[in-house]
Structure P
Amino acid sequence: MMNFQDYIKTELLILVPVLYFMGVGLKKSKLADKWIPAVLGIFGTVLSAVWVLATSDISGLQETASAIFTAVTQGVLVAGASVYANQIYVQGKKEE
């Protein structure tokens, strides 16, 4: 099993279950399944950006670029971890 803390900032790990349950809710909505990972990626990136902006001192172009990169990377990672967790659950329920 992979250690998510090697890739995702500890403070952002809470987003994995948040996005997981958001995905469960989206699954019950009229949104097509193919769009759920994209929506989770967008929400993950936005929520990560909020955290980055709240915890960073951004004063120049380099800090701005670093903050954007961090927010996008962490957002994609937490969304990916959420989808991964869902797939472990779904595949674990299958009987072959």
Structure Q
Amino acid sequence: MNYTYILRCRDGSLYTGWTNNLERRLACHNKGKGAKYTRARRPVELAYYETFQTKEEAMRRECEIKRMTREKKILLIEHWLDNASEAKKGS
């Protein structure tokens, strides 16, 4: 599996990336071995992710999200969290 993800950094900023191992990549970001951007903004937390079959799809989505305004990214995260909350209520 491949993932496009958004991290919320300690300073409140958002970082978007892609990976084929979400758990490992999040750990790398928090150990200071991730992107330069997140090194100075640790700890980071996973705010959002999407799953894709191919690396190309995940990278394409990463580019789309990176072009979004901060406000649109926040709406995307909130919508995703609302859906996750509704899914938990339904199970």
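Remarks
- Structure responsible for 16, 43, 27, 11, 2, 0, with P(r) over Cα pairs in 10 Å bins from 0, in percent calculated and labels P, Q on offer: P
- Read-out helix-only ellipticity at 222 nm (-39500 (n - 2.57) for each DSSP H run of 4 or more, over all residues; to 500), computed value -24500, structure in P, Q: P
- Structure from which 1.6 was derived, distance in nm of label points 7 Å out along Cα→Cβ at positions 46 and 62, options P, Q: Q
- Which of P, Q leads on relative contact order in percent (Cα under 8 Å, 6 or more apart), largest value: P
Bear in mind these aren't lab numbers, they're just calculated from the coordinates by the rules spelled out. Keep in mind the model is a prediction, meaning the values are calculated, not measured. Cβ atoms are built from the backbone, for glycine too; each structure is taken alone.
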